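K.L.:
Quick heads-up: structures coming right below.
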Structure I
Amino acid sequence: MQTPPIDAQITFLYVRDLGRSGQFYQDILGFPLVLDQGSCRIYRVTGGSAFLGICERETGATSQDGLIFTLVTADVDGWYQRITSRGWTCEHAPRANERYGIYHFFVRDPDGYLLEIQRFTTPDWPSPGT
């Protein structure tokens, strides 16, 4: 039996302040808003079918531990410059991680979620479109 197709992927995060989190994802990161459902907003992460949803809950998430939202890009330094030039503080500047074969940095959103912006330095990662 053939695997049925998947049309899109959405990662949902609970946030305490939809306006502040929306500003981070839309203005700081530049993700376009594709659907506003009132207490939830969905942003396009790539030109394809990857999305991020943020939903306001009074308490936010109970724990951000164990979750890393990773964005893969060839221009890690460009993302670092974009984020820091808009006044947001990153966990560290871009650097190589030989153990995982990546070049990356981390930044936290307003609710403490850890975002990793990375490029694979190993030829094992498939190039876009493959």
Structure II
Amino acid sequence: MEKEKFQGTGRRKRAVARIMLSPGEGKVLINGRTPEDYFPIPTLRVCILQPLKATDTLKKFNVHVNVRGGGTAGQAEAVRHGIARALIKADETLRATLKSAGFLRRDPRMKERKKYGQKGARRQFQWTKR
């Protein structure tokens, strides 16, 4: 692998993560902070490293993440999606592993819009007989 950077973009709900992978020793920075500092919940920290662990590239790349929008869970899944996309650009042979694990598929579920004449997306105003 050359000394170049591989970019990937991951999305989930309203969260957008821009990923920069560069050959290195496995450092991860999310918005200039460590994963332990940025994601206090351990399951979210496990989530973001899943593509690297599935492909055994955890100690081969430094990961620099810029993520914004959404909540913490959406941001973590956006980071996971972006890392998987960046790994494909780094090494095309990893596609089969990442695809079978489901890391390349963007989760299409979004918040449903509020409709007029209703209280919310599906909730209607309370009905009274008189």
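K.L.:
Here Cα Rg over 2.2 N^0.38 Å was calculated and came to 1.11; which of the structures I, II was it taken from?
P.N.:
Computed on structure I.
K.L.:
For distance in nm of label points 7 Å out along Cα→Cβ at positions 3 and 59, find whichever of I, II sits highest and give me its label.
P.N.:
Largest calculated value belongs to I.
K.L.:
Computing distance in nm of label points 7 Å out along Cα→Cβ at positions 51 and 67 gives 1.7 for which of I, II?
P.N.:
Numbers: I: 1.7; II: 1.2.
Here the read-out was taken from I.
K.L.:
If you work out relative contact order in percent (Cα under 8 Å, 6 or more apart) for I, II, which one comes out largest? The partial results should precede the final answer.
P.N.:
On the way: I: 22; II: 32.
Comparing I, II, the top value of relative contact order in percent (Cα under 8 Å, 6 or more apart) belongs to II.
K.L.:
Let me ask something additional. From I, II, which structure was helix-only ellipticity at 222 nm (-39500 (n - 2.57) for each DSSP H run of 4 or more, over all residues; to 500) = -10000 calculated on?
P.N.:
Derived from II, not from the others.
K.L.:
Comparing distance in nm of label points 7 Å out along Cα→Cβ at positions 11 and 35 across I, II, which structure shows the greatest value?
P.N.:
Largest calculated value belongs to II.
Bear in mind these aren't lab numbers, they're just calculated from the coordinates by the rules spelled out. Computed from a predicted model, the values in this text were never measured in an experiment. Cβ atoms are built from the backbone, for glycine too; each structure is taken alone.
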